[in-house]
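Listed after this line are the structures, all set down as structure tokens.
No lab work stands behind these numbers, since they all come straight from the coordinates. Quick caveat: nothing in here was measured; it's all calculated off a predicted structure. Cβ atoms are built from the backbone, for glycine too; each structure is taken alone.
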Structure 1
Amino acid sequence: MHLGQHQYLTLDLKQFYPSTTAAMVRRWFRDEMGIYPDVAGLLTHLCTIDGQVSFGSPLTPVLCTLIHRSMFDQIADLCEHHGLRYSLWVDDLTISGKFVHGDVVREIRQIIASAGLRSHKIRFRTGSRPVFITGIGIVGRELVAPNALNLRIKELWESYHVAETIDERDVCIQALLAQLGTQRHISGPSSDLGRRAADQMNSLRQKRNKMYIEASVKASADRLTRSLTVLHAAEDAPFDLA
């Protein structure tokens, strides 16, 4: 969505969850969902604590998005009117385009304020340097994996090379496959980094299969050795002539 844009504006909604009060929740259940007031009050009691939505509940992100949907729709309409692109992830808003005018920013902040919320951490970026949106970097028309992901992959490779047991190596391989898959998805399967990640993933799968085969062969050989040892011990035992 935001690839190839010249300017980027990112902003956060300050204290998004604590600012979503029980009164807002009750009003949404009653007015938007058409629920009877007593039932709306009961549902609000289940969804909130200390007069605000419950922080950490899996319901809260979805509920807050629905409660403030009118605000988000107004921002989306404003961006569309000005030919801008707009995306939302919980309380992180990203707007991009050829030029993001200051008047648009002021209108967006007014819309947010009218909904009883506040915005902060407003940042402008240009397409000439990485712009990170929900953890993924954009440079022009290219996606860039975050440095934290690359560092994590490096750490996992180091752990894999020093692993001593099959279980330790297997844990490292599973984690590497997941992280390399993420790196390939972000960078694109046809990019140099994506192809290198795919090659590394195939190599890891082959090494894992070989590791399991060798472990199985060794276990079978050990069982055979133990069986032969027991058999020879029985053959060498003296007869009881009593």
Structure 2
Amino acid sequence: MKKSLTISLLLLLLMATTAAIFYTKLPYYQFMLAIAGIAMLVMPLFKGKFVFLLAMIGILGVGAFFTIDAFVNTVNNGVQVSYMYLHLLMTAFFLLYWMVLTYVQAISLDNKALRERVQRLEKYDPVVKVLTTHEFVDQAKIIYSGTSRRQENLCLLRLNIDSKSARTKLTITEKLGEIALQSIRKDFDLVTHTDSALYLLLQNPKENGVQIVQERFKQKARSIFNHVQFPFSFQELPITEVSQIEQSIKGAR
């Protein structure tokens, strides 16, 4: 709340400063407005200390421009005062805009951190009803430790969703999520999804166990998808290192 109020006040001051540059119509005011416009386009492309560095370059550059112009053209005292006043306004503009960008970027980082924290706290996807990727990876690490200790097999079954439409992908993912939850062993296996795939972590599958899960999937899918060819394909990945699970999911996001 405080940051939002601060940004609002800074924006008002920034607008007032820009208006002052325009309405005073001092020498080179149009050139200064052009510089301000370029700064507003360029400075947001940078972050942190680089934004402040650009602001300082702008302030020093404008000051150098007026100093050189006054020296070369030997302007009178009245024009020099106008230069000083316009330079003061440009200094205020650069500093205010730097402060606005700093606050906006800070809020953006806070929101990103908050979203990541919420994602970590959430265990189940609210739409597809399977584990979130963070929860899936966390539980997979625990399962991997157990299967490694017991010298059991662990397999990651990926269902690649064959659709270019984001809405169609989501619909297919929802249906596949329902099938997956009906096809796995509830207390042993895990399910999650990304934008382009569904993942099943099968714990110590028996001989042909992965193929049995695939066939079970196809049987249930036939009653849902009225296609000659299923809108998904299987990819089997035996797990020998826990990092394979995380890398596979991160690569599909």
If FRET efficiency 1/(1 + (r/R0)^6) of positions 155 and 219 (r between Cβ atoms, R0 = 25 Å, to 0.05) is calculated for 1, 2, the one returning 0.80 is structure 2
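Taking FRET efficiency 1/(1 + (r/R0)^6) of positions 59 and 123 (r between Cβ atoms, R0 = 30 Å, to 0.05) as the criterion, which structure among 1, 2 has the greatest value? Each step should come with its number before you reach the end.
Details: 1: 0.50; 2: 0.05.
Comparing 1, 2 by FRET efficiency 1/(1 + (r/R0)^6) of positions 59 and 123 (r between Cβ atoms, R0 = 30 Å, to 0.05), the maximum is at 1.
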Among 1, 2, structure where P(r) over Cα pairs in 10 Å bins from 0, in percent, for residues 83-170 alone as derived comes to 13, 33, 22, 15, 11, 6, 0: 1
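Given a value of 29.3, 110 for Rg and Dmax of the Cα atoms in Å, calculated from one of 1, 2, which structure does it belong to? Kindly include the intermediate steps, with their values, before the conclusion.
Numbers: 1: 29.3, 110; 2: 30.0, 94.
The value was obtained from structure 1.
Match the computed value 2.5 of distance in nm of label points 7 Å out along Cα→Cβ at positions 107 and 195 to one of the structures 1, 2, and report its label.
On the way: 1: 4.6; 2: 2.5.
Working through the options, I get structure 2.
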Using helix-only ellipticity at 222 nm (-39500 (n - 2.57) for each DSSP H run of 4 or more, over all residues; to 500) as the calculated read-out, with -18500 as its value, let me know the right label among 1, 2. 1
